[in-house]
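Got some structures for you, see below.
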Structure I
Amino acid sequence: MTTASPTAPTRHIGRVRLVDIEPDLARHPSVDGNTSRATITVAEIAAGAGPVPTDAILSHRRSLVLKGLLLRGIDAAGHSIAELVGPGEIITCDEPEDELLPTAVTWRALERTLVADLATVDGADARTEAILLDTVARRLEAQTARASVRCAITALIRVDLRLLAYFWHLASHFGVVTPGGVRLDLPLTHALLAQLIGARRPTVTTAFGALAEEGFIEREGRAIILVGDRLSALERASSN
């Protein structure tokens, strides 16, 4: 993945109440009235910004994605793979550490994205800060678990199965249930999907067409509709 100029694409747009952007904190039984007065800095990342290094996206160690969609690209040993980071997820400045294998991380905003800088909380008491840290830790644990699932998916030999499994994996975080199936309204081009599942773009195009022809997925504008039940779809696809 090509690295662009490190010019920061972020723009600070003000402060918001912590309880307005973190529902888990607002519902916690241990918080008191001080929580409603705590605020946090919010920054905007323009759509299309990047690819840029991590330090051009983050001014501090950790941020919470409030809205939008980011693409985190990881380059190692001349091969690139990527992951989507969306609302409710934590982005960090931690880089892969490997003294013997050169690695690089870049970020790109697929949509206009708002992030809250977790290092800029103001007006919170010690109890509120402790609850916030616990919330961040739980979010990071969940993200690590999802990353393990993505690793398992990319190990699938058949690209059509890899693609279908990845769609259902995305559905757990981004999907909306509709009468016609689970809707993924994301900017998923074939080139981007190739990055996300570790395949070549022409192979993804072929696999996507086969899945659509067999009735596992449908296109509706930019959205992808996953048809049927997840387990039965994967079992039927693997038997083909």
Structure II
Amino acid sequence: MTLFIQLLLAHLIGDFILQPTFMVVHKQQRKLRSHWLYIHCIIHGLVSFALVADPAFWMGALAIMASHLIIDAAKLIFTTSNNERNWFFADQLLHIAAIAVVFLCFQPETKEEIRSWLWVHKDLNLLLVFCALFLTTPASIIIKVIISRWAPMISRIGNPAEDDSLLSAGKYIGMLERLFVFGFIISGHFEATGFLLAAKSIFRFGDLRNSGDRKLTEYVLIGTLVSFGIAMLTGILFLELLS
């Protein structure tokens, strides 16, 4: 795995540390006519070659350089103001995939090790994926159904999840907090769950105090406790099934 880590480090250096803002702006304005696009890709190849420090890796460095040019060119051509964020993540995922391909080409034995590990731990991996997916949208729907009986009581002060709030922010905050709690539970750091709950309570305290509505406070508290409870129960069941 040393080679893979070296290539990831080279990517971080080339894509973030050695790519100043003026270079990014020039590429966005000139697209494929920007000389910085090609210099940027050459930098990636040189940094990769330098970090691996193996003369035999020159073909791998060229492959990194070429793949980076293709991916960045596609990003520049197809990126618009509406999909800029999506292309940023797609760009990074494609670069990591290209790095993985180069790594496996130079260390093919690792592919068999990974395949063997995945097969031996297939039950663990499937259960982990199931729990993680359950704690996103399915859990959000379950929580919404559970607390829906109290929603009419707070309708006069508006929807607490939407008023003066970012679009769907509450939904994604809930997903992230459940995934964090699940991760804390299965890794044996139960105390971190308490810190997360305390941190959320502190941030929520000002909003609830300013609202001056006890029903809203109770509504938010119920939702938070149900969310944390589902995440904790999922983590505990995960550990029990593996024991």
- Of the structures labelled I, II, which one yields 1, 6, 12, 16, 16, 15, 13, 10, 6, 3, 1, 0 when P(r) over Cα pairs in 5 Å bins from 0, in percent is computed from its coordinates? I
- When distance in nm of label points 7 Å out along Cα→Cβ at positions 89 and 129 is calculated for structures I, II, the one with the largest value is I
- Computing helix-only ellipticity at 222 nm (-39500 (n - 2.57) for each DSSP H run of 4 or more, over all residues; to 500) for each of I, II, the value -11500 comes from structure I
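Throughout, read-outs are computed from the coordinates displayed, never taken from laboratory work. Please read these numbers as outputs of a predicted model, since none were measured by experiment. Cβ atoms are built from the backbone, for glycine too; each structure is taken alone.
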